[in-house]
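Values in this text are rule-based calculations from the coordinates and carry no lab data. What you see is a predicted model; the values in this text were computed from it and never measured. Cβ atoms are built from the backbone, for glycine too; each structure is taken alone.
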Structure 1
Amino acid sequence: MPILEDATARLKQTYAVLVADCQEVEKLLHTTDTPCLRRMFVRTLSAFVEGMAHQMRCIVRDALEEFPQAKDKCGFTDLEFEWLNGNKQVKKRLPTAMNCYAKLYLEPSGLSCQSKLDRLAKIRDRITHPESAAGLEVSDQEWTDAWAAAESLIEDMGGLFRTCNAKG
């Protein structure tokens, strides 16, 4: 599937840029740990999550338009079809995207990063919509949780790419 291969190459390029962004902010935090940089890391990591989810959704939709027979092969759930058809209210967009993307190649085995991404989403939501200035603080535990989510997500994405390359 040349279309899928081209789109996956673009996905991997975007992945590399967004991972580098997260790593750059993480380096800054090791030099100067400030509340602003902690918020920047959470926001940068959230952009990584949303960027990957969006691109994977586009790849799957394009592949299904180009190869409609893949719909039967992939066995998408109702939630996945709802998300693929543009429902932005679907929770857990990145895991849904990763599962849909993986189904083009293989049976997904679950994500180790899911609970960590849930925690990241709570932190991001609070600092994006603070009820007070205190809501903008990212505690030491939240910083640890955010970095654990980043590491786990990078590991899961890397594993997904390796598995898809091997099957592809």
Structure 2
Amino acid sequence: MRANERMLRTLARVPAHATLRVARRFAPVLDAGIVNEGEYTYLAYCRARTALPAGKASPDGTGRECWVNSLHVEDWYRTHVLLAALGFSDAVFALWEKQQGRGDGLVCLISKSRVAGSARQAVVWKMHRPGHDWLAEDLSGYDDAVLELASRADIAFVKERLCLRA
């Protein structure tokens, strides 16, 4: 797990009694499963809704996976959006483990930023394979709050930290 200072401050403001659970609205995304297309891994729900650019306009593999597997969590869940993103990430890891028979092989990225001209907070969730870095090694250079999760154990660690404050 990696997080920048902005994300650590954001997590510190999460109510200590808050619980992580997946919003029912995410059910269509999770029920569709995870698909592999060649060397790329996608949430099937996202892949079915995304046209990929062809030829030279196509992003690299990691960029392609992050672009397709990107969800604005606040479009699905209006309150405790960061907790919803964490719960959704946990559910995606669980789905991956069930489909692949192993826990390694995915990285979930959560970034949180203020939407310009609005009081809304955007939480963008992205997924890609380990070893294919989307983020810089030093997360402190990002204006957004950034969290990188490599496993359900990372999410359990975040949950534990939230519960220790209660």
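Here helix-only ellipticity at 222 nm (-39500 (n - 2.57) for each DSSP H run of 4 or more, over all residues; to 500) has been calculated and equals -26000, so which of 1, 2 was it run on? The structure behind it is 1.
For the set 1, 2, ranking by distance in nm of label points 7 Å out along Cα→Cβ at positions 47 and 79 places 2 highest. Across the set 1, 2, FRET efficiency 1/(1 + (r/R0)^6) of positions 7 and 31 (r between Cβ atoms, R0 = 25 Å, to 0.05) reaches its highest value in structure 2.
Using the calculated result 7.0 for mean projected area of the Cα convex hull in nm², for residues 63-150 alone, pick out the matching structure from 1, 2. Derived from the structure labelled 1. Look at relative contact order in percent (Cα under 8 Å, 6 or more apart) for each of 1, 2: the largest one is in 2. Across the set 1, 2, Cα Rg over 2.2 N^0.38 Å reaches its highest value in structure 1.
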